[in-house]
Every structure is written in C-alpha cells, then in structure tokens.
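Listed below are the structures to be examined.
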Structure P
Amino acid sequence: MNLNICHYIEQQADWPQSGRHIMAQFDDESIIVYQAYRPAIARHAVENQRFGGEFSYARMSWIKPNFLWMMYRAGWATKEGQEHILAVRLKRLFFEELLENAVASSFGASGFDSHETWSHAVAHSDVRLQWDPDHHPNGNKLERRAIQLGLRGEMLNRYGSQEVLSIEDITPFVIQQRQCLPGNLEELQMPSEQVFQPFSPKAAETVGCMPCQ
C-alpha cells in the first residue's frame, strides 16, 4: 500500500481523548480520506483513478479522513454495499476548501442564530458537516468526535474527477487487520494518523475543530 502503517497501540496513546479533532494521514500537499463501496464502483475508481461508472454524482457522497471511523461505519468491510474500502488521496488545498464551505447537517450544531439563516446556508452549500462519536476498533464509542463531510453538486464533481491524486483499494489490508479483533489489539495495524490542523484559519473556524495542544 501507499499508506504509512503503524500499530494501533503505538499511536493511540498520543491521540486526544476528547473534543472535536480531524484525525488523518496527511502532509503539506495531500490528505487521505476513506470511502466504502460495492465492488463495481470501487473497481472503476481504481482502474480509472476517478469516480464514474455506477458512482452517482446526483446524490450526496460522504468522505471520512479517520480510518477507524470508516471501519466502524463499514463494519470493517462486512456491510452490504461497503465491501471495498478506498483510500483516496486528495489535494490538501481542496480538502481545506471543503472545510471552509461546510455547513452543519443540523441546525442545533450549526452555530447559526436562526433556523432560517441555517436553512439558507444549507441550500447554498455543496458541503455538509457532521461531528460524530469516534470509535474504538471494537466499535465502542469514544469521547473524541470524528468528522465526516458530505459532498454534492460542484464540490462532488471536483472531488470525483479533478482533485484526486490517487485512489487505492485497501480492502485486503482491512480484511487482514479485521482478524485481530476483538482481542488481539497488540497486533492490529492501521494507517498512522495525527491531528490535522488546517493551514486556513477560516477552515478551522468554520468546522470548529480544536487546536493542537
């Protein structure tokens, strides 16, 4: 794989235990996000290094920079329609643009003064924001919150065809690591992740991620 891999036990001790943090593998130019799809969509994406075929640009598509959050949602590649896990390397500047344009999926989490203002923002944004409980490899909820972004319209079109640097199917690795659950976490490996702090102050403020300590 083209991902940096590390034992879960070695890195989790350095992660924040609570608060809203974007956990990800990244560098100055790129960031890894994950998606789970049925075989036909995954195969087309890897072969063409862009999304197409049975992939729908007419519906919202959610990306997750946190590996364990993706594993929880996809059941470690066991859920129907989520049997293939894709690691998508995105241009970092595009990811930060997504953060800058994100609007919370619910009014209560949006920070807007009125429901009308929030509704207007939702209608005019192509990016949805959700902070959900992060999860232990065994599926238990954590105090730390994990981010996911829903893309539609122009942002989804750019994501699927222009802003991707590479798409890799990491399903064999996921299946291999799944064998370590639930009781062999000392052997569990996963992509190495750190707290992602946006270059853009506007991006950090918009999504409300907590600064590095």
Structure Q
Amino acid sequence: MAVPYYMGRASDWVAREDELAAILPMVLLGLSSAVTELVCDVTFVGTLSRTQSRLQRRVFAAVLRQSIAELRADGAGDVATRVTRDAEDVREALGEALSLLLWYLARGLCLFATMAWLSPRMALLTVLALPLLLALPRAVGHFRQALAPQMQKAQARASEVAVETFQAMATVRSFANEDGAAARYRQRLQQSHHLEKKDVALYTLSLWTSGVRDGVAQ
C-alpha cells in the first residue's frame, strides 16, 4: 500500500518538473528499507544462534546430571549427536515458524498503520470486518470437511447399485425391471449430485470470502 502511494507522489513531482524533490524521498525510502531489512536479518539470525547455544548448554547440563550407567547404555557418541543435532533441528523449526509469524505480524502492522494514516474510517471498517472475514473461511472449510465423507458415501452407493445391477443382469431382465434399476441408479446419482452442488457452493463462498479478505487487507 505504501509503495504505490509514494510512487504516485513521486510521479506527481516528476510531472511538475520537480525531479529534485522526487529523488530525495525515493532515495531515503530505498535506504531505509535496505537498512531495516539488514537490521532485521542480523537480529533474527543472532537471536536464533543464541537460542541454539542456550539450548545446547541446557541439554549438556542435563546430560551431565544423568547416571554413568545411563550414559554408557546410550553411548557417548549418540548422546553428543543428540546434543548438537536435536538443537539444530529445533533451531530450524523455530526459525521457520518464527520467520512467518514475524513477517505477517510486521506486514499487518505496517499495512494497518498506513491505512489508518490515509483513511481512518477505512481502518476502522477493516478492524470491524476482519474478524468475520477471518472466521468465515474457517467455518466454510469445516463444513466442506464434514461434507466430503457424505459425498464419498453417496458415490460409493451409486457404484454399488451399478455393480449389483450388472451382476444380476439376468434376473433384472427376467423380471423386465430395467426401468426400475435405472431409476434406482438415477436416484443415487441425484443424491451425489445434490451433495456436489453443496460442495461447489461452499467452495465458491470460500473463494469469495478469501477475495474480500485480501481486498480489505490491500
């Protein structure tokens, strides 16, 4: 949201033949973005490194408190590998989860601050509507998950009717019940089609709510 706004301001300055007034804000914006990214990366990597080091120290101290018999049973090499490898695994998992969390949190705060600065009413509307837009896709997903087994059962029942009819084809023809078998199969297909229409409606609603939510966020 901020980049198009400032790019538009810079374009206005250039259109007014005031290039010098446009260059300085763009340079400052680019430098501040680069410095902020550098500081965030250094802080993030340093924090993860300190976390791994602290975790290794605590695990090593816990191993030292074990009995000698337990250490011999586990093996010194295996225990040393656990101290280093498990800590590295924890660091990778924590780094991935924390990176996404911080990214979305910072992005959300910056977007909301920009929106509140440009249009306080739009920011208030977003705050009021966002909880509903966040909860609605989850509710729709829950309904779709509950509907999936019903669709599978309906399709399986239609297949069962087809298999039973084909296996007893001689009996069906002896009683001249082709129309009855076809009607029974058509009924099963209608049930399956009815559930599929519900699933399509829920899927469309999910896409709509996601689109509205992204539009509000943008």
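The table for this structure:
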item	result
For 21.4 (mean count of other Cβ atoms within 10 Å over residues 84-91, calculated) the corresponding structure among P, Q	P
Read-out helix-only ellipticity at 222 nm (-39500 (n - 2.57) for each DSSP H run of 4 or more, over all residues; to 500), computed value -32500, structure in P, Q	Q
Winner on distance in nm of label points 7 Å out along Cα→Cβ at positions 180 and 204 once structures P, Q are ranked, highest first	Q
Structures P, Q, by relative contact order in percent (Cα under 8 Å, 6 or more apart): label with the highest value	P
When mean count of other Cβ atoms within 10 Å over residues 172-179 is computed for each of P, Q, the largest belongs to	P
Origin of the derived value 1.84 (Cα Rg over 2.2 N^0.38 Å; candidates P, Q)	Q
Which of P, Q yields 0.75 [FRET efficiency 1/(1 + (r/R0)^6) of positions 12 and 28 (r between Cβ atoms, R0 = 30 Å, to 0.05), calculated]	P
Identity of the structure behind 108 (criterion: volume of the Cα convex hull per residue in Å³, for residues 92-163 alone, calculated), options P, Q	P
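Here, each number is a calculation from the coordinates, and none is a lab measurement. Since the structure is predicted, the reported quantities are computational estimates derived from the model, not experimental observations. Cβ atoms are built from the backbone, for glycine too; each structure is taken alone.
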